[in-house]
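**Student:** Have a look at these structures, which come just after this line.
None of the figures in this text is laboratory data; all of them are computed from the coordinates on show. In this text, all values refer to a predicted model and were calculated from it rather than measured experimentally. Cβ atoms are built from the backbone, for glycine too; each structure is taken alone.
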Structure P
Amino acid sequence: MMDPRILDRFRAIVGGDGLLTEPEQLRTYECDGLTNFRVLPSAVVLPTTTEQVQATVRVCHEAHIPFVARGSGTGLSGGALPIEHGIVISLARMVRILEVDIPNARVVVEPGVLNLSVTEAVAPAYFYAPDPSSQQVCSIGGNVAENSGGAHCLKYGFTTTHVLGLEVVLPDGSLVHLGGTTLDRPGYDLCGVFVGSEGTLGIATKVILRVVRRPALIQTLLAAFNSTNEAGAAVSGIIAAGVLPAAIEMMDNLAIQAAEAAVHANYPDCGGLLLVELDGPAAEVAALMTQVRAICTSCGAWELRVAQSEEERAAVWKGRKAAFAAMGRISPNYIVQDGVIPRTALPEVMSEIARLSGQAGLRVANVFHAGDGNLHPLVLYDARIEGQERRAERLAFSILELCVKAGGSITGEHGVGEEKKAFMSVMFAEPDLDTMQRVRCAFDPERLSNPTKVFPRPRLCAEKPGPYQPHPLETAGIAQLF
């Protein structure tokens, strides 16, 4: 139970309707899109301005209260999971688009602005390129925290490529500005350090984004193959030929079944489906499409279909973007994983996933950003059957280990958060982790900003070598710290 005096201070900052303390209200914030982990926060604060965020964080700093920043809560790694005895600072009310600067191809937004709203603000001449499948509901602040990707990041780059500057409230309540112009600046790229830091370095309250001119022509090809191995060979062939599509997405048969049941995208019933999108000048797109079609055919594609209208193209993408949620059509429960492998390792990795799936006695649906090797295997299970959930978790983690062994990564865009922090030591040696934690300590020496995430054993700032020293929050109730 949080000290009433502290709650009164929060209430004075954001008003009565900006502070949530009732258990039924707090339940909404007990997890993000990864529902396996749940923690009830002591309170939720909903600021509407940078000044209110600053004042809230200052109270936390003075009272040594841990806090977690939260956007739309669509994250899939437990990054917005509350901290026991801590508060959630929800940025859902900070939804203003502050500036649309088309001559300089940039937009300034608050962190609660939805991803798709940025494109809508600059349409039809421009668009915001990073496009997670949840772009209709995920917020820019969350995208910044996780360095979110999306289908079109193969050509246009992830969130970090499109963040020009940030206004950030540090964990002591001070305000700093990182980056901020379209020009290179001397000194360290602190903006780049902050993007993808998963809320462990502070809270972004203003984001300057780069937007991109919409190409003259966009064409989307659907190619059906008998297997994901054939589809993977086509992906390698396309990239090897020097073609850089805006997007290359792959789905296996299970993913196709789910998408068809959910949104009726008119996908062919096949073992492996590729969506290849090309954009640019009309003559260039026409030439490249001829080349891509020939490569797909040579790799075994038995159906090639180019969307003939914007409506048809939207329907094709609707099936892909609905794939995660659509799994509920074919399985009562599932785990969404996120790993990265080299493109050349795709056939071997897919075969090994199939072997692991059979060994565990559980189905795995595969849908992923094939162009940059970002896999999203979905492990299907039924929590009502005793032992299946644990088997599903073990299988999901075995797939992550497989990705690392193939020369890849434990995450491509969903982040480490709570779910994958134990796997950081699979990828990094202790000196590497120590260096990263020193960066974290430079921003947050009191370890208050999302303190238990990302690292398997968060080090205390200025910690001496030797046995593990627990953080005070791990051994004392929050009231004992006042």
Structure Q
Amino acid sequence: MKRFTTFAWVAALMLLATACSKKVSLEGTWYGKQYNSLLTVTFNPDSTLNIQSEASSNVSMQARYTLNQATTPMQIDLTRTSNGMPAAGIARVNPDGTLELCIDFGAMGTPKRPATFDSVPTSMTTQYYKLTRDKQSVMSDIAPKVKAPAEAQLAFERNKRLGTGINLNAVVDGNLHPGYERDAPLPDSEIKSIADVGFQSIRLNVCWSKHAATEKPYTIDPAFFKKVDHIVNECLKNGMAVSIDVHYYPYINMDEPDENVPYEENFERLYCLWEQLAEHYKDYPPEVYFDLLNEPNLRLGAEKWNEIVAKLVKIIRKTNPDRTLLVLTPNLGQHWTLNQLELPADDWNIIVQFHYYLPHLFTHNGLAYAHAENSQQAVWMGTDEEKAPILYDFDFIQRWSEAHGRPVNMGEYGTVNTVNKASRARYLGFVHGEAVKRGFSSHLWGYREVFQIRDEKTGAWEQEILDALDLNGKKK
């Protein structure tokens, strides 16, 4: 009897151990949201997975995965990723059946496995996903299609007026780089040259914060106003539209400290700057546009940026009820954050702006500040494989524009002038051409520095690039 009892206990313990060691199956398709857009993750029987982000080709990938279920939380590793970046992460299946993944991507040997499931990662290389098997529950929480009123058509017409433009950088933007003197006079002949080669508009990058008082009412220097006015008037004189851009603002769109103005006070200062700008330019023609702020930083996040946008629109509308505004997407103006942008529901004279520099290692080849100093991607041949991610992203942007009744401006795109010249022309021509097909206006970056397409010393333009951009519509 004693032996039987002992045997029964051993059998029970073995059954319990077997039950406790039962492996969790992740196979099948899971759904979630990323940047308020649909994210799909499929675990295949052959230990591969597919991640598909509706909003970004940069996040979409295929990979081989291994899952260590002996640890708590489970450890997941991705190798042979189609984007060339392996990853280390953690995973857990919750009692409600949802799956959480927190994964860090990086070059070989650099991914750092997260210690916790942080739904708002502090690192740009870390992704957090909360997934469910129920697709409908995810779709019902994503913004539905908007029925735009007839008045929305005005912004689309104004967007056509912007057409194909260029950023007038390194003139009054205050951004210091060796070899360039900021806020130096710009000969009127250069603005005429921009118009003569076929550009229809200029995005005028202005660092207002370095030319305004640091105490209330934050008055803008009248002499600087006069300098900017001259450039604006020359643009109009040469038949170009011009968007006045608040560019390079410490603390708000850059990480530079500002010893003179506390962090929170910068928001009030920005409102005061726009109050002055709106009053100053209120009588200018509709060919002058207001570009609210360049690349709102990650510290702001979507919620704070949406709050700022709402306040700025109210301020500007007091003196400029019919002015067309350009508003960037949250978190550095990325296209994949379109669904995180919230615009005033009663204001349709707004153009939504995004910036596009993918593939990053090609467009920023060799630039240390962009973490691309060791990049070997200096060639872009225009293969179907190279075009596919761009088409994927632009299709998403177009769908968003049509669903929300908002026109779109590609406020920046470009490549460094150190990459292969023929590749550069192919890339810029393709990106610009796809934007034109979809009705996006655009502004090439840029006029000066390493992204320039014109030799400052000789005044000669890169003809191969101008031909690729087809500024005069000869290819139509």
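**Student:** One of P, Q was used to compute FRET efficiency 1/(1 + (r/R0)^6) of positions 195 and 283 (r between Cβ atoms, R0 = 30 Å, to 0.05), and the result was 0.85. Which label is that?
**Tutor:** Derived from the structure labelled Q.
**Student:** Match the computed value 3.3 of distance in nm of label points 7 Å out along Cα→Cβ at positions 27 and 387 to one of the structures P, Q, and report its label.
**Tutor:** P
**Student:** Name the one structure among P, Q that distance in nm of label points 7 Å out along Cα→Cβ at positions 147 and 451 of 2.6 was derived from.
**Tutor:** Only one of P, Q returns 2.6 for distance in nm of label points 7 Å out along Cα→Cβ at positions 147 and 451, namely P.
**Student:** Suppose distance in nm of label points 7 Å out along Cα→Cβ at positions 83 and 299 works out to 2.6; of P, Q, which structure was it derived from?
**Tutor:** Derived from the structure labelled Q.
**Student:** To test your reading of the models, identify which of P, Q gives 15.9 for mean count of other Cβ atoms within 10 Å over residues 75-82 when calculated.
**Tutor:** Q
**Student:** Identify which of structures P, Q gives the largest calculated value of Cα Rg over 2.2 N^0.38 Å. Mind dumping the intermediate values first?
**Tutor:** Numbers: P: 1.00; Q: 1.13.
Evaluating Cα Rg over 2.2 N^0.38 Å on every structure, the highest lands on Q.
**Student:** To test your reading of the models, identify which of P, Q gives 3.9 for distance in nm of label points 7 Å out along Cα→Cβ at positions 379 and 403 when calculated. Please report the intermediate quantities before stating the final value.
**Tutor:** On the way: P: 1.3; Q: 3.9.
So the calculation was done on Q.
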